[in-house]
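J.: Structures incoming, each one as structure tokens.
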Structure 1
Amino acid sequence: MENSKGIHELLRRTEEISINLKENTDATELALRTVLNVLHSTEDVSRLITDVANGNRKDHPQLEDLLKTLLRHLENGDKKVISVKNECVAIYITFPTISNWIKFVKDCLNGSLVELFLPLETYLRTLPKCANLKLTFGITEHDFLAYADH
């Protein structure tokens, strides 16, 4: 996402601070807003994704299954998706410890979460006017700073 160089530096500093904490087991729950951007589509795919993810639409059962699988994968390791909002597609996730939070941010930055979204992207390309659709997933520097400050 935007300016990942700045996020990498801030993440390095956050890791240094977390190393000084004892095992991080007493840490307060942390949150993070991640963003799934929908590119190259004239349809309101973001609205469709958020409506299906929040159970407001049942007319796309395959999309519903793909989103459930995707959100379950995002929740691996004690993370919890607390909401999906139509801000692009904003996925709000909580983490029980700073270590979990740091690992997730690293996974976002190194691209290891990208393949989670490929089945969703493939399905969405079958929708009308979405043949060239592209999904990107990550954390903006603004969101990183906002949540890192907590």
Structure 2
Amino acid sequence: MLFIALAVGLAHLFLGWLPLVGALVLMLAAAWIRVGILQPTSALLSPRRRTLTRWTARLVMGAALALTVVLVEALTLLPMLGLPAKALVGAAEVALAAWAVTAYVHWQLRREAQGRDIGTWEVALLAAAFAALITACLAVIAAFAALASAFDVALGWLS
């Protein structure tokens, strides 16, 4: 897990000056977390708990990814500190996401081994994760709209 986080940090450091390349690197890391951690580990769960676990983890990771993209792209605007900050934020997000998914799936494995049913609050957590993803996507849209507006104002002022 640490290797992927370091690779994301280095990719941000070397390619972070290109717009949205950091977002692509973060999406590739999220795909690795899904394929390398979430799917194999959750395959040990019952079908119902597996579906709940996978969807909850995917939605939470999607929301975290969207918010990280906003932050990382905003850091592009900082002249000297932007690239190192993007590298640190990207690596930290991937390391935290990998740890959180691993901990969540193992917690679900322990609950299943103890014979506990899926609680109503777990379904509510899934709904909250969906709402968080929608909110994070709206934040991405708002951030890019604000950036486009700022460029429009700056270009109008420069003309």
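Coordinate-derived values only; no laboratory data. Keep in mind that what you see is a predicted model, and the values were worked out from it rather than measured. Cβ atoms are built from the backbone, for glycine too; each structure is taken alone.
J.: Name the one structure among 1, 2 that Rg and Dmax of the Cα atoms in Å of 16.1, 53 was derived from.
T.: The correct label is 1.
J.: I have -14000 for helix-only ellipticity at 222 nm (-39500 (n - 2.57) for each DSSP H run of 4 or more, over all residues; to 500), calculated from one of the structures 1, 2. Which structure is it?
T.: Checking each candidate, the match is 1.
J.: Quick check on the output: 1.7 is distance in nm of label points 7 Å out along Cα→Cβ at positions 14 and 94, derived from one of 1, 2. Which one produced it?
T.: It traces back to 1.
J.: Given a value of 40 for relative contact order in percent (Cα under 8 Å, 6 or more apart), point me to the structure among 1, 2 it was derived from.
T.: 1
J.: Work out which structure the value 2.9 belongs to, where distance in nm of label points 7 Å out along Cα→Cβ at positions 6 and 86 was derived from one of 1, 2.
T.: Source structure: 1.
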